[in-house]
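A.B. asks: Multiple structures follow.
Values in this text are rule-based calculations from the coordinates and carry no lab data. Given the structure is predicted, the values throughout are model-derived calculations rather than measurements. Cβ atoms are built from the backbone, for glycine too; each structure is taken alone.
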Structure 1
Amino acid sequence: MKNKILKIAKKPFVRNVVILSSGTAAAQVIGVALSPIITRIYGPEAYGLMGTFIALVSFFAPIAALTFPIAIVLPQREKDAKGLIRLSLLIAVLFSIVVGLLIILFHEPIVRVFQLEDINSYLYLIPVVILSAGLLQVMEQWLIRTKQFTISAKVTFLQALIVNGGKVGIGLVHPFASVLILFTALTQGLKAILMHLFTRKTSYKLPSDIIKDRTSIRGIIKDYKDFPLYRAPQTIVNSISEGIPVLMMASFFGPAAVGFYNIGRTVLGVPTQLIGKSVGDVFYPKIARVANDGISVTQVLKKATLILAGIGILPYGVVIIFGPILFSFVFGSEWTEAGEYARWISLWSFSSFILQPALRALPVILAQKFHLIFTIISVIIRISLLLLGSIIFSSEIIAIALFCASSGLLNILLMLSIFSLCKKFDNKKIRTNL
């Protein structure tokens, strides 16, 4: 048994997942350790302003380069990958300039219409966030393409140390919201710069001839048009859908219900951040290579999904069975109801956890249009059921149960649909090769 475990541990896929997960885990430890100090230095009002700023920029950041960076992993030819990098950087620069001009020209109407008086002086940081997000997305996908997972782990840890340490250090002499917001605006840019500096010491540094590269931008856009047409809108819809339940819970049941929901989502999202995303990031270049080599995508996808299911069944199962007891013990008796929420959130979180490899397969099998349509339909179903529980039953538990159970079932349906699409993709590959 010991030899079998050692053999599995030595596999490149497992080793890379462990490397990425360890970096994320170390970063989370730093965040948790310093959070009590940071919250005491700045206070709830400063955190509220930072939260408003984060909510605002979270709409722009994911589409800073119209999701073209996600495609960097896919091309077989290095020349095409360079073209995607060049295109992504160009879009990020232009997008940040356009948004900056709009803020300068229409600053007062924007503040008035969206009621942003509390953070109006920080709106000029939005173009910085957009450019930083674009740079980071390029660097992250380049490191995934070149399998530099050790660098990603080191930078994730170092970024957490610098950002949280900076909040504490500067906060001791200047404990104002501006410090928190400034760090928020610069965090992604800092991570991108650190990644670039680390890669300069390797043979996989970002190509220096990207700007001079002669790869046709028009050809790249044509080959990867699915990303701005389908992936970018899907990302926006998904971002909006994450915020709607919070707003609805606050409207129908008050801030306490939101607190129970948020702590449940935060705690149960940890496995996805630590392991699920790491598996997805390592799996993405592997499945792209498998597809290019003509190997069965379906078999590789099933194997990765079963591994995650085996890992996740225990922690999520424990919360489903003992949620109220666990939350009461860990957070205090006043959080017992959050444990009831957590039982249902576990169903949703577990399905999201095992869905990660399937989501990475979507751009490889050219199914992003399907994902956009599925996301729109699923958001309508989930929100309708949340409304049903809130209005008809007037119960936050029933509302959460309907919302989370439907989210879990829809995730499973999405995963099975992707399996079916993978089989069609594999069969098409076989016929083409014949």
Structure 2
Amino acid sequence: MNLDPQQFPWMRNAAIKALFQAMPDGALRFVGGCVRNALWNELVSDIDLACKLEPKAVIEALDAAGIRNIPTGIDHGTVTAVIDGTPYEITSLRRDVETDGRRATVAYTSDWAEDAQRRDLTINALYADLNGTVYDPTGLGLEEIKIRKFRFVGDAGERVQEDYLRILRFFRFLAQYGGQEKVDAASLKACREHQAGLKKLSAERVWMELKKLLSAQNPVRACHIMLTNGVLETILPEANNVDGLEAMVRLEEREGIKADPLMRLMAMSAREPLQMALLAKRLKMSKVETNRLRGWADDGAQLATDMPERDRLAAIYRSGKQVILDRARLRAAGESDPIQSSRWMVLADLAMGWQAPTFPVTGKDLAKAGVPKGPGMGKALKALEALWVRSGFSTEKPQLLAALKLMGYS
């Protein structure tokens, strides 16, 4: 199996050619995901390069060729070349000297086979040169690419203990690229036996990998396997309802909804405020992610498919578009009655498309009307806003200000 450079523009662009020309003949190869995905005719998003030169020599070669470079991961052998604003990571061939399940101490090598032995899966231990010749130092990668078999390189237990994140990567690849093929027993056993090591990983690494897994077109089978082997309970004790995930995936397929990892996580969770707050904190989610997850869990709006239009819009205004959209889609996914499910989607579509009007009264308006500054002004504003919302956002500023008299302001 070789790659045809004419079929893949990324193999023959000017920047890539410049990088290969900067290095000694045979010293640089494509590696990992770009080779794997090209062989599968899948999208190639990142181009990783492996080099026989040690980092210092890589920098010298790039400098000699006039290519800007940054020692982004120099401690781990990675130098980033930048051409026309695009970064390309070049990592020297390595072998592990010592590992603790989170990070490794490495030594450099010029042996492609040694480098391949420290990679996670056989399908990721493939290399290719600029002409498209594919190299398979493990002797298993090309065969297992054909049948989409996911197997750890060498001893599965050793590979997992070198970096426990490989457990999640294993299931992520299964979710993204696997079909219904039988899962490699030794690899699955290693994931099951060493899953406790996942707790040693940084929250950021775990959440990043989980988001990739939950972004797969259909991660249900992979998550079911994680559930039955205890892995899901280890990393997501608050969110292990795979049936809920399956229902959401079915809704996405039916309605043409783009996969949303955070909504899928909600589908796997109970709408319980404290648990969702703790989950967001434990995974160190971003502020935006945390606010969305907690907004969904905390929202107290009473929703029903037969709500009058005015009440629907009031709920969207008070709770926010994203909160009502999430709640309505999740209810649609959970409905066994297709008619009711469709009605929840009507509410979701309304939340997605409605542009909330701007409350027409400001503090300056109240000051001009004689309302003194302070807590009383805030209460008056809230009362007028509530009146405006109840009117279906139709009451205009003069009528709202006139209502101040009924509130005791002259």
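A.B. asks: One of 1, 2 was used to compute Rg and Dmax of the Cα atoms in Å, for residues 119-286 alone, and the answer was 19.3, 57. Which one was it?
C.D. replies: Values: 1: 19.3, 57; 2: 16.8, 56.
The structure behind it is 1.
A.B. asks: Now, a different point. Quick one: mean count of other Cβ atoms within 10 Å over residues 167-174 came out at 24.4 when computed from one of 1, 2, so which one is it? Please list the in-between numbers first.
C.D. replies: Working: 1: 13.5; 2: 24.4.
It must be structure 2, since only it matches.
A.B. asks: Check the numbers for mean count of other Cβ atoms within 10 Å over residues 151-158 across 1, 2 and tell me which is largest.
C.D. replies: Biggest value here belongs to 1.
A.B. asks: Work out the source of 40 here, i.e. which of 1, 2 gives that when percent of Cα pairs over 38 Å apart is computed. Display every interim value, and only then the final one.
C.D. replies: Working: 1: 23; 2: 40.
Label of the source structure: 2.
A.B. asks: Where does the value -27000 come from, among 1, 2, when helix-only ellipticity at 222 nm (-39500 (n - 2.57) for each DSSP H run of 4 or more, over all residues; to 500) is the thing being computed? It would help to have the intermediate numbers written out before the result.
C.D. replies: Details: 1: -27000; 2: -15000.
The structure behind it is 1.
A.B. asks: Which of the displayed structures (1, 2) returns the greatest value of relative contact order in percent (Cα under 8 Å, 6 or more apart) on calculation? Let's see the in-between values first.
C.D. replies: Details: 1: 18; 2: 9.
Once relative contact order in percent (Cα under 8 Å, 6 or more apart) is worked out for each structure, 1 has the highest.
A.B. asks: Continuing with this model, one more query. One of 1, 2 was used to compute distance in nm of label points 7 Å out along Cα→Cβ at positions 39 and 143, and the result was 1.3. Which label is that? Walk me through the numbers on the way to the answer.
C.D. replies: Working: 1: 2.9; 2: 1.3.
So the calculation was done on 2.
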